[in-house]
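Next come the structures, one after another.
Coordinate-derived values only; no laboratory data. For clarity, every value in this text was computed on a predicted model and none was experimentally measured. Cβ atoms are built from the backbone, for glycine too; each structure is taken alone.
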Structure 1
Amino acid sequence: MTGFPASAFWQALPAVALAILAVLAVTYLAGRIVGKHSVIDTAWGLLFCAAAGTAFGVSGGHGELVRRVLLLSLTLVWGLRLAIRIGRRNHGKPEDPRYERMLAGKSAGAVLALVYGLQGLLAFAIAMPLVVGSFTAGPVTPIGWLGVLAWLVGLFFEAVGDWQLDRYRADPRRGEVLDHGLWRYTRHPNYFGDACVWVGIFLIAAERWPGVLTIFSPVIMVYLLAFGSGKPVLERSMAQRPGYRAYMRRTSGFIPMTPRLHRALVRVPAGTDDDQPGRT
């Protein structure tokens, strides 16, 4: 790792871990007060804000300032927006049924491990591009700016997708499913956006050695969103709603594409419900 301050990097890892642990501790106390553990969803973005802020603080004098500022600011914008969004959505609501099912009959220790411990470990691993990138010297290259572009695309899909979802929910004449706007091209624009955000952050760190080694960060995030606790879990419940299975047949599950292309890729026969007139 020539040119990379390995010693300073390793010394910074405990500080990043402690910052994440502090957010988890406050979140656990908040969960005990309000009587639900789904508060961890609100804290998810804040875990990365804590990691980014700590990495920026402890990397002073080592990494390239522009890269450090990019990693800090992009993470703060993404993490704070996500925390505010989820916090408002869940305010005043009872415990999420997912947590009720997962934690039924579990001891306090098991709850700490399954909810808070697991989230903390995942956040620490996924945050590694923030830490490595903050200690990386040298100017930001086109690869890094490509990462900024990917982040912008991701934030667009997240923010616009959430805005369109809010408008749909507020419409008393809404249809069975939200199938227009970004939701016409992907069933989960916010999850796809999340993936783009973390691919972008990885690219900012990966433009110089050893940032490329943090490839596991976007891999973990994309796996969780597309195959783990994101899309599959949500769609198991959504599939019970009227019209949603038909929507699944005509719309891409993750990567945005036109209904025609999706139909061709998954070989949906012509004349099925994705060809109904009046679909936007």
Structure 2
Amino acid sequence: MKMNLVLQGPPEKLAAIAAIADPARVVTLADGSVRAEDVEAGERVRAAVSMVAYPAGVDANFIGAERTLADFKLVAMDMDSTLITIECIDEIADMQGLKAQVAAITEAAMRGELDFATSLTQRVALLEGLDASALERVYDERLRLSPGAQTMLAGVKAAGLKTLLVSGGFSFFTERLKQRLGLDFAHANVLEVRNGKLTGKVTGPVIDAQEKKRTVERVCAELGISPQQAIVMGDGANDLQMMSIAGLSVAFRAKPVVRVQANIALNFSGLDALLTILRES
């Protein structure tokens, strides 16, 4: 199968890695990335490229030569550790002195070792009694966009794509990001607050892997498009179901179980690397 191989990383490493794929042509792109064209992208070539690229800090992604951003109508993104750099629940737990305990549960859930809904219930329960103002502190003091997020969003919006933020995290953060970044849709868990304090519960159904998938399907239906016209980005095991129905799945700084199943893996580059991979020329 003939494909293009897009290499993004330290410039001095790219030419040698491109040569491993024995391409018909090698094109240096405007941002310094390299596109090796007409590569026979069999298992042997993929394994050989990966063996050299990952230790060199290079993202190496194979993609059909005909694929461009114009093929898609929606970008759906996970929030925690994808669109933003933090896991919000871990930072909220830090306000209770419980970050290490909660983060360990989060990490296991993202690796796919724990049922997400059960893990969320366990983690949220530990937040009982925390003043709700802690959420604002996390948003103001700790929440940061992932590298390349704003450039990526500007690029997909300019191309006419709609944007969806779908998260197993909390609506307190997704709704603020939706407004701040001009996103079209957002869906997340709702933390219950009474008398200004967290109750240790969420209201409504838990946004787990299945609900994330259903959300992508629902938004696609509202837009009158197929999920094959959606790009879905995530980092944890609870993103795999929604990634599986996408026309293009993107693993960003993801757990190994996610990287190996995604079409595209951005291990070192920013989110805007997606624009280079889908560049027309």
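For which of 1, 2 does mean count of other Cβ atoms within 10 Å over residues 122-129, calculated from the coordinates, equal 16.9?
Details: 1: 21.8; 2: 16.9.
Going through each structure in turn, the value belongs to 2.
Of the structures labelled 1, 2, one was used to calculate Cα extents along the principal axes in Å, giving 66, 40, 30. Name it. Intermediate results must be reported in sequence, preceding the final value.
Details: 1: 62, 47, 29; 2: 66, 40, 30.
So the calculation was done on 2.
Hey, mean count of other Cβ atoms within 10 Å over residues 58-65 derived from one of 1, 2 reads 17.0; which structure? Don't jump to the answer; show the numbers that get you there.
Values: 1: 17.0; 2: 19.5.
For mean count of other Cβ atoms within 10 Å over residues 58-65, the value 17.0 is produced by structure 1.
The value 1.27 for Cα Rg over 2.2 N^0.38 Å, for residues 114-225 alone was derived from one model only; which of 1, 2 is it? Before the final figure, lay out the partial values.
Working: 1: 1.27; 2: 1.17.
Here the read-out was taken from 1.
With helix-only ellipticity at 222 nm (-39500 (n - 2.57) for each DSSP H run of 4 or more, over all residues; to 500) coming out at -11000, pick the structure among 1, 2 it was computed from. Provide the component values of the computation, followed by the final result.
Numbers: 1: -21000; 2: -11000.
The correct label is 2.
If FRET efficiency 1/(1 + (r/R0)^6) of positions 130 and 218 (r between Cβ atoms, R0 = 35 Å, to 0.05) is calculated from each of 1, 2, which structure is the one that comes out at 1.00?
Values: 1: 1.00; 2: 0.65.
Checking each candidate, the match is 1.
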